[in-house]
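S.K.: Below you'll find the structures, each written out as structure tokens.
Since every read-out is calculated from the coordinates, none of them should be taken as a lab result. Nothing here was measured: the structure is a model prediction, and the numbers come from that model. Cβ atoms are built from the backbone, for glycine too; each structure is taken alone.
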Structure I
Amino acid sequence: HEVDVTLAASIDEVFRLTEADTTQYAVVPVENSTEGGVGNTLDRLLNTPLTICGEIDFRVRHCLLGLSGTAAPKAVSAHQQALAQCRLWLDLNLPGVDLVSVRSNAEAARQAAGDADCVAIASEEAADAYGLTVLHRNIEDQPGNSTRFLVLGHRRVERTGTDKTSVAISVRNRPGALQALLAPLSENDIDMTRVESRPSSTGLWEYIFFIDFAGHVGEPAVARALAEIEEQAAMFKILGSYPKSS
């Protein structure tokens, strides 16, 4: 069936649109195979009322976009992740050009549409949306460059049998705290698939850990492990249980 797509200028705006029920779902990048976690998304997951209800692994193909006839741009704009993913190509093909980090690749394309001296790193779809020309295709440095996106909404997803759960936790500052906190996962035969740390805003050298593991909160073993983890954690939030990306 047909789906209406709303383009947003930033990750924050994507969250706000869905939190306000302007859109039913939000799709945000959370992890890239080249550059790792997307900090803005991880930070927003901590305070949003939305829950993760799906994930998408997407092969990212970056394009250089500009107005027709652009030959010697003075600046390249893109989200900082896209700039990092195309660093070698930019150094080789556009040496000395200013690299401008903006809130999103969509915002970069919008700016390039109004400035003949500026080009953007974005998708072919962005070229169509903003009336730009694709100047170069596949400029990412790693041929297998992929990004994992999360689908966020207001409703929890029922068990499918091939699920994943994501949580955010912080530990009390004592030796072996993280190892002890994660012990209930192994004790309940739950496979942890990802752990990533992010500096906490509450104190110097304190961290939030984002953890993914196999299973759904509706499964007894998962519910039991989460109850034990929550009891020990300084901060604990279930971000969502959802079907694994195929």
Structure II
Amino acid sequence: MKIVIHPEFVDAAGFIKQLPQSFEQEGELLYDSRNKVKRYRVNDKDMVVKRYKQPNIVQRIAYTFFKKSKTERAYLFAGMLREKGFSTPHEVAYIERKKNGLFLDGYFVSLNCSYPPLSELLRKHDFDRHPADELAAYMVELHKKGVLHGDLNLTNILYHTDQEGRYQFTLIDTNRSKFKPAPTRQECLENLKRLTHSKALLRYIVMQYATLRGWNPRECAFIVFRYLLHFEQKRKRKRKLQSWIGIKK
């Protein structure tokens, strides 16, 4: 078993080392689907533990020999985001377990962040333009600094306002992100396609984003929706195939 603990949280080593044995019995359940997320109180700090779904055999081989696991990436990417000036819950530790020499499963531990997701603020049809405008500007900054969030949607962007009433954002679930020196326009626009289920909100944010970047707003909106349509069609085909061969999502 591999355990990596951030130097600032070595006092939580006892709690972290026993997680694989105690995870099912202890903690406050926050989320339970493909992955399971729980919250704990450790040394007067609220910590969140995410246990990732056990990968299939191909993924187990890949995580053992060819690529970093989701748990390791979650840990590393948190530090990389902060270095670029973006808020994300501070990494505490990660655990990787093996079975028969192959990666089995992993746990990622971070400090808890109690801010609400943007999906709660911008879910109305007549959405508030102020946070939408600030989100568009935030996405410009994110992309200009080379960050492409791998699961970019409003539930993975938390928010709060500062003393001046400006919106501040915090990224979560970043393990599939990509860091590039200079993402192309195509990469940036494709990254926006799943930002929100609301087409009106997506259109508005994309056009604001394009304006800030000096790009044609209408053309960029068309491109993003084309990417979205292609993504939805591909997902439907995949689900149909999974259903036909009896594989659960």
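S.K.: One of I, II was used to calculate Rg and Dmax of the Cα atoms in Å, for residues 136-191 alone, giving 12.0, 36; which? Numbers along the way, then the final one.
M.R.: On the way: I: 18.2, 52; II: 12.0, 36.
Answer by label: II.
S.K.: One of I, II was used to calculate mean count of other Cβ atoms within 10 Å over residues 24-31, giving 19.9; which?
M.R.: Checking each candidate, the match is I.
S.K.: I have 15 for relative contact order in percent (Cα under 8 Å, 6 or more apart), calculated from one of the structures I, II. Which structure is it? Before the final figure, lay out the partial values.
M.R.: Values: I: 25; II: 15.
The structure behind it is II.
S.K.: Match the computed value 0.90 of FRET efficiency 1/(1 + (r/R0)^6) of positions 160 and 224 (r between Cβ atoms, R0 = 30 Å, to 0.05) to one of the structures I, II, and report its label.
M.R.: The read-out comes from structure I.
S.K.: Another question, then. With helix-only ellipticity at 222 nm (-39500 (n - 2.57) for each DSSP H run of 4 or more, over all residues; to 500) coming out at -7500, pick the structure among I, II it was computed from.
M.R.: Values: I: -7500; II: -12500.
It traces back to I.
S.K.: Additional query: For distance in nm of label points 7 Å out along Cα→Cβ at positions 96 and 176, the calculated result is 2.0, so let me know which of I, II that is.
M.R.: Details: I: 6.1; II: 2.0.
The read-out was computed on structure II.
S.K.: Suppose you compute Rg and Dmax of the Cα atoms in Å for every structure in I, II: which one lands on 19.4, 55?
M.R.: This value belongs to structure II.
S.K.: OK, next. FRET efficiency 1/(1 + (r/R0)^6) of positions 8 and 128 (r between Cβ atoms, R0 = 30 Å, to 0.05) was computed and gave 0.25; which structure, I, II, did it come from?
M.R.: Values: I: 0.95; II: 0.25.
Traced to structure II.
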